[in-house]
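Several structures are given next for inspection.
Taken together, the values in this text are just the output of simple stated rules run on the coordinates, not laboratory data. Everything numeric here is computed off the predicted structure, so don't read it as measured data. Cβ atoms are built from the backbone, for glycine too; each structure is taken alone.
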Structure 1
Amino acid sequence: MSEQVNKKVLITGANGFIGGALMRYYQNQGQDVIGVDLVGNGKDIIEGDISQPDTISSLLQGSDVVIHTAALVSNAMKDSDMWRVNVLATRNLIEAAKKHKVRRFVQISSIVAYGNSAEGELDESQPVHADGGSYVLTKLASEHVVLQAQANDAIEVVIVRPGDAYGPGSRPWVIVPLELIPKYQFMLPAKGEGFFRPIFIDDLIRGIYVAASHPDAAGEIFNLSCEGYITTKEYFSHHYTWLGKRGPLLLSTKIALRVAALASKIAGLVGIPNEASPASVMQLSTKSWFSIKKAEKILGWKPEVSFEDGMQITREWAIKEGLLKK
């Protein structure tokens, strides 16, 4: 079946990496779209708190589809904050969406839902596993929230699990490494042989767009990732080259976990977050990659941007933003 044009689309987290890219894509398609975030822009992004849906009831009214990208994406935040934003706010939002008769709710989850210990090629039938810290746990719980809301057929639910989404504006895979490498605070566990599954932001956005509109996507979960994988060393070596640095620094996972635990303890004492946490170490040590056959079959989607082109676009953006020198 072909895609249908959504009458009105509401995007949460519209100032974020994925949410902002979605906003631009829908606008370029000439579709009626509105964004919501904690900070508005006075135009197409409205200030609102999704944990208190009454503040955005006027936006939900008449919306055909909600694409929920808002989340804390971090391995350094407090468990209570992660639970409040990623789980409780999602529950409140989808219940409000049902109340206002929104037809479809698209939950942007993550491939971390499979857990850090899973190995090999994983498709959507793979059991999820909460071995990876608060981010993994809250992503699993948020999926449960939306699936439960669909149980009585009151709303269509689609869950999207992106791979390692990179490109202009990516905080974990572009901005943070470029900030930490010059400070000698970046390392790769598993001696750089962990698996990285890069999906360029433009390809991811196309996939989400189709998942939000395709009739056969209702009730489904989709991996939107690349075909296969590369090593973390292969991916992050680009950042070192861009910065004119030698590296990456490669450590065994055992040693990296000790370093990360010490760094997290020191960060806790001085009251600052530490993204180079043990949870991040385990995430960068994974040995899994993701089948995208289901997305190809149902959505007719597959990645189009080569890794080389994606990294070149990312580098040019980083120069423009002052993260790199020309």
Structure 2
Amino acid sequence: MAEQPEYDLVGIGNALVDVVAQTDDAFLNSNELSKGGMMLVDTDQASALYDRMPPGIEASGGSCANTMAGFAALGGNGAYIGKVRDDQFGTVFRHDMQALGCDFDTAAATDGPATGRCLVLVTPDAQRTMCTFLGAACLLTPDDLDKDVIRNGRVVYMEGYLFDQPPAQAAFIEAAETAHAAGREVSITLSDGFCVDRHRDAFRDLVEHHVDVLFANEVEICSLYQVDGFDDALQQVRGHCKVACLTRSEKGAVIVSGDEVHVIDAAPVSKVLDTTGAGDQYAAGFLYGYTRGMDLQASGKIGAITAAEVIQHYGARPEADLRDAVAALG
């Protein structure tokens, strides 16, 4: 039997600083941006788009880091592994993570690209379009993994956005094998349909052979299995991992585990302002319940609550105290 872990959750992801700005479809069209997606940009493209963007809010981010922030806000104990540069943004990112109570001890790079950033453009329909300069984040390799931290996490959670570079893919496999050897569980979010398109075969292998808990939205899971309908994708993923959490925006979520199927309604919202971070916070809520031994239904309801909170304001991290709402679930 595995020893009692030091951490509830260990996150591995792209360490980025988010710049979130409100804009419109005309701006997206004039800059040839695909609405609702995530595209990778280089240093020059990131600088040029940043100069053209309306004023924005800058805050430490990255998909997995946002999940860790939500998890910590619920009272979860976590650690984070990601790559930053020894520059101003890197220092801010490290401070922000540690201020959350989330351990972050990955050594900063002393040369190479700057700390990464994600330019998030939010249109009036609350859709977010992201242009990401990965910078130092994409330099994560197996050598950056603190295996003692991984062995001491009840669940290791990894973001699909990090999967673009071969060294990071190798790090995913090594992290999963390290966690499983220590009797821990492995979770991943597919992150983005375009990301799945780029690495479909590798993602399928990862999900089938290395993942216990999968997070994906409707577009991502259909892309993974190259099917047109959600029900077909659900049948495909059944049995490929222990638990699959499949989110469907306002339709809620479906959680599949073997013969179990749980349909979780979306939590009510007054107004949707910004969908940035909805999937990240759903994962935070679900994993908070899951790492505490709650059943899948209860964990899914916590995910629905945390996702609903974040889409009612701008920014990808929770602003309200969700502990009372979660405690009411019993």
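Quick one: distance in nm of label points 7 Å out along Cα→Cβ at positions 52 and 204 came out at 3.0 when computed from one of 1, 2, so which one is it?
1
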Given a value of 1.0 for distance in nm of label points 7 Å out along Cα→Cβ at positions 20 and 284, point me to the structure among 1, 2 it was derived from.
2
Please compute Kirkwood radius over Cα pairs in Å for structures 1, 2 and give me the label with the greatest value.
1
When distance in nm of label points 7 Å out along Cα→Cβ at positions 60 and 148 is computed for each of 1, 2, the largest belongs to
2
For 2.1 (distance in nm of label points 7 Å out along Cα→Cβ at positions 252 and 292, calculated) the corresponding structure among 1, 2
2
For which of the structures 1, 2 does the calculation of Rg and Dmax of the Cα atoms in Å, for residues 140-219 alone return 12.0, 35?
2
